[in-house]
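The structures come next, written out as structure tokens.
What follows is calculated from the coordinates using simple rules that are stated; it is not laboratory data. The model shown is predicted, which means the values in this text are computed figures rather than measured ones. Cβ atoms are built from the backbone, for glycine too; each structure is taken alone.
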Structure I
Amino acid sequence: MIRVQLLIPTLDQSGAEKQLTLLATRLPRDEFDVEVVALTRSGPYEETLREADIPVTVIGKCCKFDPFSLRRLKQLIRERQPDVLHTWLFAANTYGRIAAGPRPQPKIVVSERCVDSWKARWQLWFDRRLISRTDRFIGNSQAVVDFYRNVGVPQDRLTVIRNGVETPADAARSRESVCDDLNVPQSARLVGFVGRLAPQKRLKDLIWAFHLLVSVQPDAYFVIVGDGPERAQLEKFAADIPTKGQVRFVGHRDDVDELMGHFDAFWLASDFEGQSNSLMEAMAAGVPVVASDIAPNLELVTHEETGLIVPVGDKATFAMAVDRLLKDSDFAATLAANAQRQMREEFSIDAMVNAHATLYRELAALSS
């Protein structure tokens with residue numbers, strides 16, 4: 001058995017945590033002994049992991065540098081003696097490599113999930129300083145890998161493993177039920193966003209774009225699924241501009257797949273991403289998408305073939321793109337079908353899991 005320890009800051013409902021959970025629960029049990037460690041806190045995905053009989057440990061880090069948590073993590077690694085320590089996101093990537101030591105017994109895999117232009121100099125210094133303790137560095141898109149190559153990660157340690165997404169079954173809920181739940185008319189045209197309400201998502205751009213859209217699509221409603229630090233500010237912003245009360249903030253939902261299946265369009269305005277799970281899920285659900293022209297989105301969406309691409313910050317063009325989809329149902333259906341086929345053929349969960357399993361086998365063989 002290959003012992004794999006997956007270390008991530010939290011088990012919140014977010015993209016990296018979802019991919020880790022899919023990986024942990026779907027690795028072949030006859031070959032891999034998997035455990036998950038949350039560095040800071042638990043979250044909703046702990047229940048999913050435990051239902052699949054995946055052990056979960058929460059370290060409880062309470063500040064940026066917490067020596068007690070670092071010591072506990074060191075002890076846990078010594079006790080469990082994993083063949084592969086796979087860390088996810090900056091805090092876990094840093095703590096994991098420090099805790100494993102300069103000559104670690106486990107092979108260390110590091111995952112970054114975003115083009116991390118937000119990182120401060122001290123964070124990039126840590127990334128460079130710990131390269132010697134990194135056996136393989138995974139990015140979930142070519143754009144992420146290119147960013148970290150420029151930071152200083154050697155090419156021979158870099159690997160792209162793309163996110164996996166499941167093509168959902170037909171929605172169990174009716175359109176009428178969803179409209180009633182959202183408190184919108186049965187004739188409403190639903191434009192959706194799913195994700196964390198954080199600055200890089202540029203939700204203000206989309207709310208402004210929606211303000212323009214309702215002037216030509218009076219039956220349109222903007223459904224914002226998710227939560228985050230900007231929620232209160234965005235709710236006030238939406239209330240202060242004339243959108244006729246047609247913006248709905250619905251928070252975290254356990255039925256996102258069912259809601260998304262009834263969207264008439266999905267849009268994503270981010271100025272940086274790694275590989276957007278919500279964009280992929282919309283494409284897999286057969287929803288026509290409009291996305292900003294950042295490199296990770298361009299790896300998923302081909303303009304006028306699998307979706308529409310809009311310059312970052314161009315509110316008017318976001319509005320016109322969705323208006324085009326709502327007015328031309330045949331064009332929207334063609335984009336959606338092409339995107340769904342692409343997700344099914346190139347971005348399956350099985351492909352993501354198999355790529356990780358192959359990497360773990362290679363690294364375990366090197367250490368034996």
Structure II
Amino acid sequence: MNNSNLKVAIVHDWLVGGGAERVVYELHQMYPDAPIYTSYCTDEWRRKLNNKVVTGWLQYWPFSQLRKYIPFLRILWFSSLKFDGYDLVISSSGAEAKGIKVKKPAIHINYCHAPTHYYWVRYDEYLKNPGFGRFNWLARVGLKLLVGPMRRWDYKAAQRPDVMIANSNFTKDNIKKYYGRDSVVIHPPVDVERFKLGAQTKRSGFVTAGRQTPYKRTDLAVAACTALNLPLTVIGDGPDHAKLIKMAGPTITFLSDVADKDIVSYFQSAEAFIFPGMEDFGIVAVEAMAAGTPVIAYRGGGALDYVIPDKTGEFFEQQTIASLSETLKNFVPATFDQIQIHQKAAEFSMLHFRESLQAFIRKSTNL
């Protein structure tokens with residue numbers, strides 16, 4: 001893939017921050033001259049991507065807080081894009097970007113983060129808590145009325161890429177279930193070097209981190225550690241933050257504004273990272289492993305690809321306080337080898353991602 005004459009375009013749903021954006025960043029490192037088309041982008045990400053970002057009218061839409069929640073606007077924008085003259089178009093998408101129309105002889109590869117959550121896997125969760133605040137009732141009505149035609153569009157859009165890549169085996173199974181398509185698993189890039197082991201420090205207590213939304217199930221970690229009187233540091237913020245503080249006991253510490261550089265030390269000094277949600281992959285859990293920290297995870301989702309019982313962590317079987325509490329009571333941190341855990345995390349490095357993706361592109365496209 002060192003062909004300097006190859007003309008490449010990158011497409012992504014939106015660029016505001018998160019695990020999916022890390023894939024775009026690595027794609028940019030692979031193809032630094034490729035334009036990156038997205039529905040809207042923060043100034044920070046525009047700088048990170050060296051001003052290669054191309055946006056349209058949605059970037060300047062006056063109701064910026066609603067952009068994410070009105071998918072048909074993104075459908076209109078992505079459907080209007082033209083990719084004439086490109087050899088390869090790579091869409092990084094868990095929503096509408098995969099629905100771009102790419103004419104032959106260009107090849108369209110889709111890196112799928114998940115079948116669109118609000119139509120498929122997490123439809124019931126979005127219906128329960130759409131995220132519109134006092135307008136939740138209106139969002140629920142709209143979702144109920146539109147989910148049928150939007151699912152049909154999403155299914156049709158998922159048939160457009162020539163080939164699909166899944167970010168985990170869980171996502172691969174869901175792509176087959178909802179889109180009827182086969183895919184190849186290439187795990188997303190994790191900055192394992194950032195969390196690499198330094199001088200060994202004494203470990204104590206548990207840690208969890210991430211945006212505090214209902215599906216992340218941070219409440220399970222807080223409730224279980226409160227009930228067992230175990231120290232837990234909760235890093236992050238979100239709509240559930242006030243609720244979590246209210247339910248927490250004296251052993252729970254909340255840190256809502258931790259600098260990136262400081263997160264490393266919290267991960268390196270914990271006995272285990274608690275990962276109670278069901279994620280499509282779960283980069284933050286692999287980051288904890290890169291710090292040599294075992295992961296206590298719900299047995300489901302992307303965690304099945306990297307949590308190995310008795311080696312890199314432990315599972316709990318049900319998303320209940322009782323199930324997590326049972327695993328915490330039986331957890332023996334001294335039985336885990338920090339170096340072995342870090343070595344497993346190294347399998348998900350940024351370099352491994354690039355090499356795997358390049359090999360896949362060569363094999364799939366002959367470009």
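Sorting I, II by distance in nm of label points 7 Å out along Cα→Cβ at positions 71 and 311 from high to low puts I first, with the largest value.
From I, II, which structure was Cα extents along the principal axes in Å = 63, 40, 35 calculated on? It must be structure I, since only it matches. Assign the value 3.9, calculated as distance in nm of label points 7 Å out along Cα→Cβ at positions 79 and 303, to the correct structure from I, II. Matching structure: II. Hey, helix-only ellipticity at 222 nm (-39500 (n - 2.57) for each DSSP H run of 4 or more, over all residues; to 500) derived from one of I, II reads -13000; which structure? Of the structures listed, the value fits I.
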